[in-house]
Structure I
């Protein structure tokens, strides 16, 4: 019988909706196998048992939006042998990174009755902007099968087998006709990382870019194709400012279509 201690796992939440942590809980039967291979030392979403580190592996959900969290993520890094960031918030700042394009004090004044009590940063930034990250898993929310693959790979000491195809490749594998060609529907699929199973195009809708920019995403060419379909500057600007607004390729393309009062 193997008496070696199991690797310890911790799961952390920063500014987020908890959806990526729930993806882990949704693994159901597979989660039992993970629990059998790992010692889950700290996972507030699943258990009140929270043991101190060090941890062999930490999963981090959420972006950094407060001075306190900027300090806390450094403590998590110091206590963790490896860190995997999970989801759009942790990997690209999330939907809350829309604050990066405005004066956050304007939002605070509108939302909170007593703004003086609010301690926040001017920006929402990914975990990698503050500490070293060993692997980034994209998605809003993440693909639970990909999460299990990453955990298994890191425990086995191998590179995770996560495809870097675009959503267009996923559509072809699924047998879904291209919504841009067949329907003239603007779609972010050509510049978006696959992982969702190309759900939106399968139902006749354009991809929303939930999994963030694909490798070497040619956003300028896609924006030109959208323009040829009749999309205006404002539509293109807004399309690139959603779940992964702060991801560099999406941010730069939205900026390129964000002047002239976003006309069109």
Structure II
């Protein structure tokens, strides 16, 4: 029988993070769950009594994350898996000065928040020679999407960051896993006013993510159809890509969504 696992997950109050928490809780795992909203975390703790530790925090607050990690480690030991899932998305246009704050917030949350999530755990995992650091990126980071300067840039940064970290930790026994979701049915995507090909329910996505994590895959796009599409887009010359995407629908400019 596989021993019960210990996981630390950010962005666990909704969407992919919540679906991952539910998936691993069903397996009896011990979970440290982080999110800005307290009430959804408490509901998960009530649903899975004795399995969930709640850490209401913002992942841009590195000090709060370090304190949460220290508490988790003190009570349960080093986690087997850390999933940096917290992310926000909003349509942004650089020409609008008022969007600059949103651009900074997206970058701080999606990129810096991931590094701040992993930072307290890397040393212990390296010393133990085991563990998995999982970063949730996006196919939006493979090529820049019009109207999504901040989100695409943040996810491109995440993909490169995870690659650097993977190489750095290659000989340590710690695996670094990059997961690039396509369209997943979450509060983040429900505002999109355009068709979303291969849209996948969050619980189905969580099961596929967990399989990729179990296999220790270094990089995976889910669903696979979006991986094929992303690879084809990556191969297009800029002139062709620019013409193709010029008329693509944009995510609306609005308040930030987690």
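Each value in this text was obtained by applying a stated rule to the coordinates, not by laboratory testing. The structure presented is a predicted model; accordingly, all values stated were derived computationally and were not measured. Cβ atoms are built from the backbone, for glycine too; each structure is taken alone.
Observations
- Given -10000 for helix-only ellipticity at 222 nm (-39500 (n - 2.57) for each DSSP H run of 4 or more, over all residues; to 500), calculated: source structure among I, II: I
- Parent structure of the calculated result 20, given that relative contact order in percent (Cα under 8 Å, 6 or more apart) is the read-out and I, II the choices: II
- A value of 3.2 for distance in nm of label points 7 Å out along Cα→Cβ at positions 126 and 142, calculated from one of I, II, originates in structure II.
- For 30, 16, 14 (semi-axes √(5λ) of the Cα gyration tensor in Å, for residues 62-197 alone, calculated) the corresponding structure among I, II: II
- The greatest value of Kirkwood radius over Cα pairs in Å among structures I, II is that of I.
- Structure from which 23.1 was derived, mean count of other Cβ atoms within 10 Å over residues 110-117, options I, II: II
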